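Input: structures, listed below.
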Structure 1
Amino acid sequence: MSIDLRELIEQNIAAGSETIVAGPVSPDKVRSAEQMLGVEFPPSYTAFLTEYGALEIDGRSFAGLTSSEVGTAGDVVAFTKHARENYALPERYVAIDFQDGDAFLCIDTEQKSVDNESPVVLVSPVGGQQQGPVAADSLTDYLVRYLSN
């Protein structure tokens, strides 16, 4: 990756952004989350989880995992299961944010690029359909663009 995500996070902190990084989690914890959701995470999301865990910046959260047990309120497993049960989010999606109640920001685990990446898409909370084009080719691409603005 040409732009270092850690450097962008540090730049945002230096610029006064309120930032919370949950901290790295083990590969075993990542596998447990994948099993609980019935999906395989793409490499960019696995790297995000094992390096950062979860991220909140200026009140915008990107769901992940923390030091708490997998499936605990607030983590990606609990958030995705809540979206599946209460908004009929299709099983293929991993919900990482709920953008102003208008759309879920999701990783579409059924779409895979040649390097096994899955795109980030917006999904309607009504009907579970993708809204518009792909938001980014990977979570890393999405975060780099978000933190660069």
Structure 2
Amino acid sequence: MQGEAEQGQDIIVELVNRVRILESKYSLMSERLLIVNQNMIEHHKQLTKDIKGETEEIRNVKNDLEKVKNILKHLSEEAANFSRKDEVKLLEKYIKLWNPINFVTETDVKNILQRELRKIRDEKESFVQEPVQAVKTIEKSVKKEAVK
């Protein structure tokens, strides 16, 4: 019986040792599971943050794209108002024909008219003064002849 008691005690000791080993493994697994959970939570937070950043970036790109579309639409509307090549060539032909470089300004015309009017006045005065001088010269000649 004592053999059986020792054998029963050995079994109990072995079972106690196995339970301790299992408890230690369980404790170790719990710690590892806790670390894995913490890492997953941190990773999830980082992913959420990254996703929010990327979502904001996508929103900005969409806004920029919409602005570019509006600008292109505006440019295409403005391009419809541009002159065609043949219209520009026609205008160029008329400009060369008229030669606007030889056009004068209103001020230039006024100056030319004033200059010409002065010339006419001067000619008029000289025209009137010439016969008067001629008459005076003749009178002088006549007086000299009469004195002789």
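Brief remarks on what is shown
- Comparing distance in nm of label points 7 Å out along Cα→Cβ at positions 37 and 53 across structures 1, 2, the highest figure is found for 2.
- Distance in nm of label points 7 Å out along Cα→Cβ at positions 69 and 85 from the coordinates reads 1.5; which among 1, 2: 1
- Here helix-only ellipticity at 222 nm (-39500 (n - 2.57) for each DSSP H run of 4 or more, over all residues; to 500) was derived from just one of the structures 1, 2, and that gives -10500; the source is 1.
- At a computed 7.9 (distance in nm of label points 7 Å out along Cα→Cβ at positions 45 and 101), which of 1, 2: 2
- Taking distance in nm of label points 7 Å out along Cα→Cβ at positions 93 and 109 as the criterion, the largest value within structures 1, 2 is that of 2.
- Structure responsible for 9, with percent of Cα pairs over 29 Å apart calculated and labels 1, 2 on offer: 1
- For distance in nm of label points 7 Å out along Cα→Cβ at positions 5 and 29 computed as 3.7, the structure of 1, 2 it came from: 2
Values quoted throughout were computed directly from the atomic coordinates according to the rules given, and no laboratory measurement underlies them. Keep in mind that this is a model prediction, so the values were computed, not measured. Cβ atoms are built from the backbone, for glycine too; each structure is taken alone.
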